[in-house]
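Every number in this text was worked out from the coordinates using simple rules, so none of it is lab data. Quick caveat: nothing in here was measured; it's all calculated off a predicted structure. Cβ atoms are built from the backbone, for glycine too; each structure is taken alone.
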Structure 1
Amino acid sequence: MKFSPEKLSIPDQRMKQFIDPEEIWNLIKNTKPDKKRVRDVIAKSLDKQRLTLEETAVLINSLGAGLADEIKQGARELKEKVYGNRIVLFAPLYIGNRCINNCQYCGFRVTNAEAIRKTLSDDEIVKEVEALEDNGQKRLVLVYGEHPDYSPEYIAHTVKIVYGVKKGHGEIRRVNINAAPLDIEGFRIVGESGIGTYQIFQETYHPEAYKWYHLGGKKRDYEYRLTALDRAQEAGIDDVGIGALFGLYDWRFEVMGLVRHANHLEACYNVGPHTISFPRIKDALSLNIDQKYQTGDEDFKKLVAILRLAVPYTGLILTARESPDVRREAMQYGVSQIDGGTKLELGSYSDTKNEKQNLNREQFKINDARSLAEVIDELLENDYLPSFCTSCYRMGRTGEHFMEFSVPGFIKRFCTPNAILTLSEYICDYAQGETVGKGWKAIEKNLEKLDAGVAQTTKEKIERIKLGERDLYF
């Protein structure tokens, strides 16, 4: 169901600029919350209602004693209500780093003469995917620079290659995209290749700051990038991801921009973004940014909690830019997806001889270089349920239908059982050492949370997995 301005009796706001810096700053500067107001906003979120910009500003400005802790606790409770203890795992796969843009925070920018430019060949893509499958990955996000070589047709071509790679029990069941904005026809071409989420990060929502950092190329057009996911929706891609790069501008403004973007998509298309990403700027070759906007660890953890409360049904992605210690704590406050076993250098998953990060070949530096196996082992140790589930996307539970998460029992009927089944596959095919025992123990514990009938069916599917069947889901 697409947006109908006639039905709602409001002007059609699709594909129009929706960020008003003055409005956002007025809310940040003039919202003076007390404890009762903060608690009322947290209660609204725990009732699984999306917050307004003003309510988000209430949380941002809640600097009184103990209020930050109450916000974090509210975020913990909300995550448990909406997502349970599941953490979905994925890996990024960089396809090519050629780029026509001149972004001052990115190692891929066109003026960086030290960058080693490369686009993976079809055979190299196959080798990379095989290496990822050997580690147990089932979900990938393909990443491309912005360059004429990376046309919609080329992106669709690479998606089909990835889906076609099968090695042993390995297969990629969901391919997400992180690439440049397209026109409607371009999005349609990519969408028809069977992608999951199309991610486009605004980087900074402040128009003037955006100009400071984007000195050339198509990406310099703030409004074209801002409205890109409107065009994706018009093209039939109802599963989209937004994000901001924290450290380019004031973190409070960026949080408000993300919430405004989410609310805009929901108002216009009846569904908000599937995911929000909030990477912090890290080392990149010839980095050129204003250090005064660096986001400290405590503010970072708070903004994660605020985003969780502001958009209850939107997945939050915490990336390997963060250290294991920061990820370990921030994950409590509402994160639903993380990457594991991440390598950013093109061709590095299959190149076992080169384990050292090389910024000449990477977009930025990562701070959690642990293997997928190490990440999974720690998740199990900390009572999370690792998941590689992709069933919602293949069962059509996307877009507006994704809001079924609000239906009581959705987690117990679909999410937890599917996470258990994908973890069972991982244990049978890839887990080693103590992780095997930890994994089966976690499965037994989570089976106890399910309704009797669902638990019994899940157990039956687990036995079929042990006998060699794969890709069983609800």
Structure 2
Amino acid sequence: MAKLTFYGAINGVTGSAYLLETGSAKVLLECGLFQGRREEEKANRDPFPFTVSDLDAVVLSHAHLDHSGRLPKLVADGYGGCIYMTYPTRELLEVMLKDAASLQERDVEWENKHRRRTGKREIDALYTLEDVEQTLPLCEGVNYGQRSEIAQGISVCFRDAGHILGSSIVELFIKEGGRERKLVFSGDLGNSCAALLQDPEIVESADTLLIESTYGDRNHRSMEETLDEFEEIIVTASANGGNIMIPSFAVGRTQEIIFRLGELYQKGKLKQQAVYLDSPMAIAVTEIYHRYQNFYNPEDAEVLGQGKHKSLHTFLPVLRYSSTTADSMALNKIEAGAIFIAGSGMCNGGRIRHHFKHNLWRRNAHVVIVGYQAIGTPGRALVDGAKTFRMAGEEIVVRAAIHTLGGFSAHASQSQLVDWLSHFHKPRPKLFLVHGEEEAKSTFKQHLAQHGWDATIPTERQTITI
């Protein structure tokens, strides 16, 4: 009998990993990084809790690192089979994994300088660029809606999740003992109000269903209200001369923000002299988005097409790319009238921290939080009202206005999750809540009970039968 073991994204929203085993095959669903507190990130260095060389296939729902970020470690530890994903995910993955490896190599270099001075044993990077280069040839693209056999008795079919470009709801079909069972993993379901991407596809049947619960305890503010507030922030900042800093995830969120700024520009509402995309990775991702415009939802594709803009860059003519370190450092001289979009999305690294150093203490500056901030991250501290921001041993006073716009979330809200679940035929599948903080999952479980769902919150390393 097929069984599934929960190895990640159980006690939080990162480290996604689930092992499907039958009598003849083993398939790993997701292989994500643990992110957040230092003690949580230490888990990335732990040995995988299964024999890597026994895996027959790996399936990936999308390119975000909390779902994909340990793939090079998996390969370095002995995996040599195929990794299945959609075609856009394959392109995004190359950008993201190379960036992650570069950051890890740099961080380890700095750490080892300190260790050498103090006589401590040096450490290796979690993985290297060479490991990424060994991983990428194993990645195999699959079209949405195409059912493909990936291991003996196991087939996969990807459905559009509407979360980021190429993101998927994963359907796994398991043939064993003359019967076929169906496991569905929601992946990260998209916010149906978000720009550019399609709404999550409807799935109507499953025997076992794993659903994310990032926002299982709340509904987003309406997109109309969110855009009104976004416009107000932009106009106010222009009037008082301050810079705007937008910490943004390079994949998905950045492209939506560019589109929304483009809408303001087209309406004559954007008075800032320039919008700087200060992230080499986000720049590369934006170009990939341009190549896959056929994945956009028809409404936003029409908006772009009507003006014959051809791309997000031409839709927002004041957009400037800051690719090099020198380009980025030059922005430190700008005291007013600019918008900086930079990573990381949770403010725990990247160029956004340097913009904070030069602007966070200014009373006329603004920080616009447009994405989820995990507990323990610097971004979460700002949202929770931190008075100072620590960077490189320096405490920077927070005088800038901090704005949180939850309506821009790329994750489905509670009501959207319930609506997606409502399409499953009876008898309903066994439902398991993953990818959520403890409070979000607990609240979601109680809310689902009111809709006739008996949901289970699995524990780490728990094994269930399918």
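Look at distance in nm of label points 7 Å out along Cα→Cβ at positions 143 and 383 for each of 1, 2: the largest one is in 2. When distance in nm of label points 7 Å out along Cα→Cβ at positions 135 and 207 is calculated for each of the structures 1, 2, the largest result comes from 1.
Each of 1, 2 could give FRET efficiency 1/(1 + (r/R0)^6) of positions 223 and 455 (r between Cβ atoms, R0 = 30 Å, to 0.05), but the derived value 0.65 comes from 2.
Out of 1, 2, choose the structure whose coordinates give helix-only ellipticity at 222 nm (-39500 (n - 2.57) for each DSSP H run of 4 or more, over all residues; to 500) equal to -13000 when calculated. The correct label is 1. Looking at FRET efficiency 1/(1 + (r/R0)^6) of positions 239 and 391 (r between Cβ atoms, R0 = 35 Å, to 0.05) for structures 1, 2, the greatest value goes to 1. Given 22.6 as the derived value for mean count of other Cβ atoms within 10 Å over residues 199-206, which of the supplied structures 1, 2 does it correspond to? Only one of 1, 2 returns 22.6 for mean count of other Cβ atoms within 10 Å over residues 199-206, namely 1.
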